[in-house]
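Undergrad: Once you scroll down, you'll see the structures, which are given as structure tokens.
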Structure I
Amino acid sequence: MSQRTTLLILGAVHLRTGSDREPDRALDPVIERIARWRPDALCIEVQAGPVGTAHHGLGAPFTTQDPIERCAAVTTGPAASLAPTWWGLQQIGADLQRPLADRIFAWCAAREPYTALLLCQGDPRAVPGLPAAVVGALEALRDRGSEAWRVAGSAASRCGLDRLHQIDQHVQSQAFARVDPAALPDMFAAAAPAAEASGVSAEIAARRTAALAAGDLWPLWSWMNEPGTQRRLDALESGTWRDLPGHEIPAAAHLGAWRARNLHIAAHLRGVIGAHPGGRVLLVIGSSHVLPLQQALQRGQEEIEIAPASALG
């Protein structure tokens with residue numbers, strides 16, 4: 001099939017956002033490999049804009065302390081004069097004929113502020129006409145320091161892309177609707193010994209230390225995407241909850257939420273793939289998602305060719 005789209009799911013070790021955050025020089029080898037692969041679309045593990053907008057309209061318990069919601073909150077009133085719907089805001093954000101400040105404002109209002117950050121190259125103060133509140137909200141998002149911006153955003157900028165596709169969709173609120181919240185702490189405490197016994201977390205920590213000492217996080221990220229590591233992560237992420245005596249109901253709800261979340265992500269990702277026939281799509285996401293997403297997108301998806309992370313070199 002001549003129009004097969006190549007998909008590469010790059011499992012990440014989530015970056016730290018405190019004072020011990022990883023230095024930029026350690027991220028450069030990862031960013032450079034992504035940029036050399038030349039994706040036509042870059043996706044990130046952030047709640048999809050339409051999903052966040054719908055949840056907000058349904059009264060989900062978000063607060064303006066969340067960086068994405070803060071970006072949306074500072075545009076709430078004026079955004080209505082641009083477009084009253086998410087679809088309208090998206091059209092404005094993608095309109096190359098509109099002033100840059102309007103496009104950035106629209107993406108913030110549409111709860112897709114990472115694209116807004118990309119449009120201003122991470123420097124909202126350099127954009128004439130952008131309200132101070134929006135500048136502050138975008139700077140807070142940028143300074144949060146997650147891989148969504150520091151890795152995917154940097155790579156997208158180097159590739160000349162004008163959008164970061166947010167494709168996550170959390171479903172815990174639905175999954176735990178019939179579970180006593182008081183049962184959850186005990187459940188997680190009961191699962192902790194299995195996680196420790198697996199040795200995965202300890203090995204990740206040791207490899208992270210070695211990678212930072214060498215100033216290159218790629219060996220760690222590459223190892224996280226190896227088939228053997230992926231099987232260990234899946235056994236930890238899924239297997240733990242399938243057999244947790246005394247906590248069967250909340251554990252089943254937790255596993256169900258994890259499975260459902262990955263299927264939602266796969267659906268959003270499939271939409272991006274469909275919009276780039278014959279192209280290349282790359283997703284930067286937590287490593288435990290890689291195997292479930294590959295499994296979801298392998299059968300009956302002849303238009304997709306899944307490339308391993310090793311294709312990055």
Structure II
Amino acid sequence: MIAPTRRIMSLRKLIAGRSNLRHCETFARKYATVTNPPPLLKRSPSEIARRAGALQLVLTRWGIEAAYLAANAKDETGRIRQSFDALTKAVDESKIARSFTETEQKLMDKQFGSWDAVQDISSYWARWESFGILLWTLRIVDGIPRYHVTFPHELLFQATAIVPAFPATVKDFIEYFSAGEGQKPGHIVSENELREAINRAEAWYWRARAQIVLDLKESLNGDTEEIKEAKRKIPHGLRQILQNIDDAVGAASARATADGLIDESVADDFGVDGTAYRSLKSDQLRDVNDIAEFRLGALSWLTGNDWEFERGELKFIHPLGSLWAPHEG
């Protein structure tokens with residue numbers, strides 16, 4: 001268990017005016033008169049396709065490194081190395097590297113078999129969720145899975161028809177959305193579909209951030225000297241959040257249910273297959289958090305923000321987050 005004092009240190013970013021956990025309807029009043037907002041989507045089909053193509057090749061490398069790690073750093077048949085060589089050729093011939101972010105380029109520049117199991121492989125898996133959002137936006141895949149269910153990796157990989165062994169398929173994919181049928185409006189999600197996806201992602205991301213506060217609150221139960229000392233160090237802003245977090249989760253659950261952002265509410269909380277969010281196991285909590293964060297990250301990019309972001313620092317697209325925004329009309 002993480003010590004209470006360490007939890008407090010990690011939570012300082014959630015207070016001092018930046019925390020969306022303490023936003024409520026009263027803070028939303030000043031936004032109530034905003035009308036005719038600008039279009040949410042700020043990326044062209046060509047931009048989205050190029051970002052998706054670049055990400056697919058990075059995720060291909062992720063798969064190669066994961067396979068090498070699973071084989072205990074052995075490649076007795078040479079097939080993993082062959083896949084790596086084919087990927088390298090595809091990157092070179094397609095010129096897709098110009099679309100890599102700095103973070104992606106650093107990963108791709110690493111030597112074969114050198115990705116770290118935790119820092120690179122484990123921490124990057126949720127980018128599949130970002131990939132899924134991009135393909136959904138281009139109407140290549142139908143729908144977004146529920147927030148405790150991942151996009152099927154094989155489906156995503158096959159959906160673009162990009163085959164790393166054939167570099168021309170990368171160019172064909174991008175050109176289809178740059179000068180072909182993919183430029184037509186019917187190949188992009190509507191404004192309402194995008195807004196609904198953002199609202200749902202923001203709701204689940206808010207709930208994931210709220211869990212950090214709930215975990216801290218639980219860790220402060222007791223009367224040991226360490227806990228007493230931790231309680232004395234709690235900033236005033238965080239103390240208020242701790243006092244109100246249960247009510248906030250209940251209110252968020254009610255709002256999310258009413259707005260159709262969650263499929264079920266269990267014990268005044270977001271429901272996950274009949275289980276209250278706060279009752280999920282630690283690995284389930286981690287996965288649901290990652291799914292929400294990386295889907296929202298991709299949606300944020302679609303609205304004009306940067307692709308890369310610091311974990312836990314991702315900002316909501318709506319100033320208050322969808323849960324606390326005033327209802328339109």
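Undergrad: Given a value of 2.3 for distance in nm of label points 7 Å out along Cα→Cβ at positions 129 and 217, calculated from one of I, II, which structure does it belong to?
TA: Considering all the candidates, the number was obtained from II.
Undergrad: Let me ask you something else. Work out distance in nm of label points 7 Å out along Cα→Cβ at positions 49 and 201 for each of structures I, II, then name the structure with the largest result. Walk me through the numbers on the way to the answer.
TA: Details: I: 3.7; II: 2.1.
The structure with the largest value is I.
Undergrad: Please state which of the structures I, II yields 13.2 when mean count of other Cβ atoms within 10 Å over residues 193-200 is computed from it. Each step should come with its number before you reach the end.
TA: Numbers: I: 13.2; II: 19.6.
For mean count of other Cβ atoms within 10 Å over residues 193-200, the value 13.2 is produced by structure I.
Undergrad: From I, II, which structure was relative contact order in percent (Cα under 8 Å, 6 or more apart) = 38 calculated on? Mind showing how you got there, number by number?
TA: Numbers: I: 38; II: 28.
Traced to structure I.
Every read-out reported here was derived from the displayed coordinates using simple, explicitly stated rules and does not represent laboratory data. Note that the structure is predicted; figures quoted are calculated from it, not measured. Cβ atoms are built from the backbone, for glycine too; each structure is taken alone.
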